[in-house]
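Below: a set of structures, written as structure tokens.
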Structure 1
């Protein structure tokens, strides 16, 4: 079966990217410049966020200063206010990046590995795989993306339960969305052309680390970062985003409760400096229905008709 067999009208419209993330703010730190670039070129981008981020902590201490919204609140009050604020931050971030739609898959944040919240009956970690896949299949068939982006199969460096689940659900949904026998109640089948994993290369971390040392004399990246399992040899696609670093910065700042504006980790380099240090975002082509690609890609749409 070819892509055109599933959707003959797909080639008559602008390309569509769907990206699947675990929590509000993940879309800002993973691929925001790439999405902004393609939206600027006329593509449509749709964000699927699997949880509401209810287990997030307040990461910006300035919001607890006098006159700020979290002043004087105890831990339970902070959690309650975060649950209200984070969807609004996600909406603002998505607007910066250029997403045309944000889809909430409807699960609760599972929290960090082995925390009590992992056992909450409504959390993503506890969700039945087939049921969760069905929710995503429904959206894939409705949106009809050409490219689906998700998390890698190797998450040893950050094994968050929700991130692991995003991968598991996305990979199965990529396959089943094209299968007429799977979830027939979720709409007509759609065959997405390519599936990508996001990647933070060790090469990028080292370059940013060295630039931070040169500029500030310090860096938040230590040996724990560099000893993480490398995915560099798996990278198939490098998208030049040197003119779109503003999307990352603006989207991160939109998540004011989750990102400290004084953090070197996020803002130690200006957009121009970051573009000079490492001008690309890296991707791993996990599944490809467009035929063999023998070169390192420079676009997520390489090979599409």
Structure 2
């Protein structure tokens, strides 16, 4: 088994290889003066079971091309099996044709991963679970919930209510409420644009309670901050936010600084610079991904990785 990493999240790749107990594969990733990516695999991979780790975080298109080129280089170097490990799967929000003359880009990216030469995909907390069906190769879909659960349990939060910031996240919020033994509430929202949302109303009792907002990803933080504002206005005592992938551009950081969110809990699926003025707790999913890679390599079941403390995340 060999594990190689693109440039999107080297710290996570190093943590995974440390957990498994093997060195990170040697490869050279550079750019031509015109911006084209060049990759050279600097060790023998003939007949090897190879894993390519790359989060498709911003700059998304650059990291995607880098992954395609790495997979192609490994395929031409006669690797026996190539697994694309995507802790964060970009373009996942474009998973349906909801307007005339728009693409289904999540499906296009799936096609490109297969065309590049991947035999299998390992990913985490997809924006929509049906994206697994966009692939004609096996997909192992992990959840960050077990890692989040351990941290939240350690905080021993009293009178906790888990809140979905929109209707699409009800299933995830329900899973969190089940394992945390808490009540469930929903924020009904209307999206104005890609960067602006308007929270409408809260369904459920949150008065005087500690609130946990759960979502799969945030970038501009519009959904989270508007929901937090509404929850505070409706009498919530404190607001925590739990997000698997915190991409956080400048607009999102500025909104969080001014928001009613007391703490943002996230993971290291995407590499992110330190942020001042916002309390962010970053939990590592390296052991979860590392264990999945070990089990895939040895042809063992990964089913138990979805189970924790008598509950299932799926």
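Hey, distance in nm of label points 7 Å out along Cα→Cβ at positions 68 and 276 derived from one of 1, 2 reads 3.1; which structure?
1
State the single structure among 1, 2 that was used to calculate log10 I(q)/I(0) by the Debye sum over Cα atoms at q = 0.11, 0.13 Å⁻¹, for residues 116-243 alone, giving -0.42, -0.57.
Going through each structure in turn, the value belongs to 2.
Identify which of structures 1, 2 gives the largest calculated value of FRET efficiency 1/(1 + (r/R0)^6) of positions 108 and 260 (r between Cβ atoms, R0 = 25 Å, to 0.05).
When FRET efficiency 1/(1 + (r/R0)^6) of positions 108 and 260 (r between Cβ atoms, R0 = 25 Å, to 0.05) is computed for each of 1, 2, structure 1 gives the biggest number.
For the read-out relative contact order in percent (Cα under 8 Å, 6 or more apart), a value of 14 was computed from one structure; give its label from 1, 2.
This value belongs to structure 2.
Bear in mind that the values in this text are calculations on the coordinates, not laboratory data. Bear in mind the structure is a predicted one, so any value in this text is a computation, not a measurement. Cβ atoms are built from the backbone, for glycine too; each structure is taken alone.
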